[in-house]
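Dropping the structures in below, format is structure tokens.
All of the numbers you see were taken from the coordinates with simple rules; none came from a lab. Being a predicted model, the structure only gives us computed values, none of them experimental. Cβ atoms are built from the backbone, for glycine too; each structure is taken alone.
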Structure P
Amino acid sequence: MKIVKQFGVAAAVILLTLSFASAVFSQDDQGSDTKKLNPTLEKGIGLYKHENFDEALGVLKKARLEEPQSTLASYYLGLTYKQMQNYSEAVPHLRDAVTSSPKIMGALIELIDCLYQTNKLEEADKWIAEAESANIRPAQIAFLKGMVLLKEEKTEAAIASFENAKALDPSMAQSVDYQVATAYLKMGKFSDAKNVFQQLSLVDPNSTMANFANTYMNAITEREQAMKPFKANIGFYWQYDSNVILEPSNATVATDVGDVGDSREVTTANAEYKYRINEIFDVKAQYFFYWAKQNNLGFYDTISNTFVLQPEMNLKGGLLAFPTAYNITRVNDKAYLSSPTTSAVYNFMVGNSNMGQAYIKYAYKDYMWAPTIADEDRSGNDLGGGFGWYFFFMKNKGFLNLRYAILKEWTDGANWGNLQNDANATLLYPVMDKLNVTLTGGVSIQNFSNSNTIYNVYRHDQVYTVSAMAAYKIYKDSEIQLQYTFVKDSSNISIYDYNRNVFSAGVEVKF
């Protein structure tokens, strides 16, 4: 679970605060030799107890060489490695302390902790069973057992063990409750986890534990918002388009049709409902609406409706989705385009700050206006695919996205079949808490399949797009958006060569 992973360090810190070290449990020396200590060992123990771990390490290594059978030397050398967080080196020395004679039974706590830290869970289980049998510090052993079970994905058993630890030693309540809450997170019981964290934050609001609990609660709140079954947004924009009709840049081929630029009012809306079948499967239904009303060039008024049904599979480390959609677009109040599509999309996480994406898509486009000649009929089939990469930064609030896609179009008319290669980059940067800036740049290279029957050449287009948007949150999920987009289509057929500038200002409200 992503939330648990994000705060894994916090859990480790909480575990270390228990400090199952001899500094806390002085009786760990019991069962060791009562005779006068070797001077080297005595010096090493003194350095350890004064927390001079670097010097203690060298001295205790020497003590072990001088007395290889001394369980006290092995115990303190293991403790020193543990305090320096070198858990793998600590394990063999602590193991000697509980297997050689005389045994230092208190070393079991330290050994189990180090085995947990190094993911040697099977051996940890073995020593936990021995500690339970010998009734050694039952509360601490029950706590560590819960930690091991949690790592073994035995979440319900882990919670039971944590609760047992609290019953045996009420002073461990905070540490236990913290781990129980993280266990609820792993089980997807966000409401239960949030309640426990809330109680923890109230016990001592200024404590480190409370800070961790508050951080978790904020993350859970964001998660709950993202997991809401129903979401919707609506946007209202004013736009100015410098080239609504895509008039050619070359004045010698442009036709004098009057105004080519115009302002318009745009309304967008999106509604989404997600039904979760179980932990693996869910289904998402979406609806997208777009309406643009030109102020002067009414012929280009546009209404678009898109319906999407998307089954999803939540895989380990990834999400596999199969969105199927249908779009109907009307221009000048007449049906213009009908297009069903289907695709497969796979998103997968790499660590906590990288996500890959791969997809394949098929679409059929039915242009419903009769073409001027048969060769200009754009109706046909599209098949494409691509991949992308997201790098998240600033606590996952910002990202850089790089994408590449290839698309093949087969059209009924000879003049529009083409092979298209697209490359895009998007950067979202959180300038401040309420202000995000998004920069986008891309190029699309289109090579047409047939010689154009009107101009007798093979058409080649290069379409460049750059865009900048600033979004400022004014209240909760409502924001003001200012955007500028520039499009340059560079074509070897002059009539398709054009420049376009679009300015946009508006507000978007999310529910």
Structure Q
Amino acid sequence: MKILLVNPPILIDRSRRQIEAVIENLFYNSPPLGLAYIAAVLEKEGHDVAIIDAAVEKLSLDQAADRAASFAPGVLGLTSTTNLFDCAVALGKRLKERLGDVPLLLGGPHVSVNPEHALSHACFDVGVLGEGERTMAEAAAALSAGRGLEGVSGLVLRRNGGLVPTPFREPIQNLDELPFPARHLLPMRLYRPQPNDQYLLPKVSMIAGRGCPYSCIFCDKSVFNGPYRSFSAGYIVSEMEHLIKAYGARDIAFLDSIFTISAARVEGIIDEMKRRGVRVAWTCTARANVVTEELLRKMKEAGCWRIRLGIESGNDSVLKFIRKGITTQQVRDAARWANALGIQTKGFFMIGHLIDTRQTVEETIRFARSLPLKDITVQINTPMHKTPQWEISKEHGRFLSVAYKDFSYWQPVFIPNGLTKEYLLEAHGRFYRSFYMRPITAWRHLCHLRHAYNVFKYPRAFRLLRHLFFRQRGGRRQISVTGSRGQTPRRQTPVGQEARGD
């Protein structure tokens, strides 16, 4: 069959205009590897597959629909996160107008977590729940043979005016059975790292494992990605070699929620890299309670130049409440060891936790400034559907909006008791300003200018920082002259959304 997989365009309307700079840096820096894995499996089954990443190509609805129609697919697959679901609906309607009876299957995080809401939109014929590789392959085989989809596990079907789920599909246990993602179907030249994560070019991303064994209450990984599983060290290093040979990769970003799941796992990958003589720069996400000085030294020797730490809060009581499984002392140790070894460290923070107060937010800002971090990302806590904190959120505050398109993680949607929207916006901007507008931060960046082209990344970075420094409210720029700060983590991705870059 001819199968078309689509990542919908990002529609910038008034509700998203204020975070357009954030979207440009966070959603265009890495390919949609979830679609690329599905495409690779379908190609292996003999299907003619194409991918349209309408987001990175910045296509309009009409342009995306025209491209889809020109491919003349027999099956359409769309993916969507929760906060961009309105974009998927808009494209879904346009595709139905153009392609009529072509089956339109919706996958991705939002339908996996909330199939009732997702399929309340008539443009979607079928929902694909959880990991889509085997489900899409079996669905394509059934459709090409003229059979119904009732025998395919992992779907939600429309029957008799209602929704009927097929049997649950277990997550893939042996990830090595999967082919490498079909990156050749994507416009790889368009993906570019965030400015402060640019080291050597080309930089290419990959995934070395799925799921997460931890139980942070704000995270949806347990809902969408299932239990933790890892590709083998041999598979991982083979894919690294493939990226170097096929795409000229000089820098590889591991997008796993946690790369340093254990010292033994990381050391196994490093040993395999050494055995094969693979030399390439790379970055990963690390946990403060797992890394040691010795492990970081081995990572550095193997080419790791940057780690991302999910820190979330500078208050130990908050960390315990959100079930982060780390302490502020472990964070201090990890950041100190990495800095001493010359590994750049980026911290992910979050303000607006369910039990956050002004005191704990300010404590988090001070904590971030006290660490030898080169960069930070700060998000505003947003309780997502079916995450652990969703179930208890109303006990700790109120929602300003229940519209999914407002769940951006960069604008307040949930306000904890004792805080206000105005304070969260002001603290968020002040967090960034108080961290970056310091001589020590400028010095850390100057010390890591290794190549001439690194200089040209900063104009793009300044556009993003200008937005983050001066948060807007009601169309007026809000600038605080009081001294305070705030933090946030990238770990809170839009429901089930795979991490896309650093």
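Things worth noting here:
- Of the structures P, Q, the one that 16 was derived from, the read-out being relative contact order in percent (Cα under 8 Å, 6 or more apart): Q
- Value 2.5, calculated as distance in nm of label points 7 Å out along Cα→Cβ at positions 195 and 331, assigned to which of P, Q: Q
- With respect to distance in nm of label points 7 Å out along Cα→Cβ at positions 187 and 283, the largest value across structures P, Q is given by P.
- If Kirkwood radius over Cα pairs in Å is computed and equals 28.4, the structure in P, Q: P
- Entry that produces 4.1 once distance in nm of label points 7 Å out along Cα→Cβ at positions 179 and 387 is calculated, selected from P, Q: P
- Origin of the value 131, where volume of the Cα convex hull per residue in Å³, for residues 275-426 alone was derived from one of P, Q: Q
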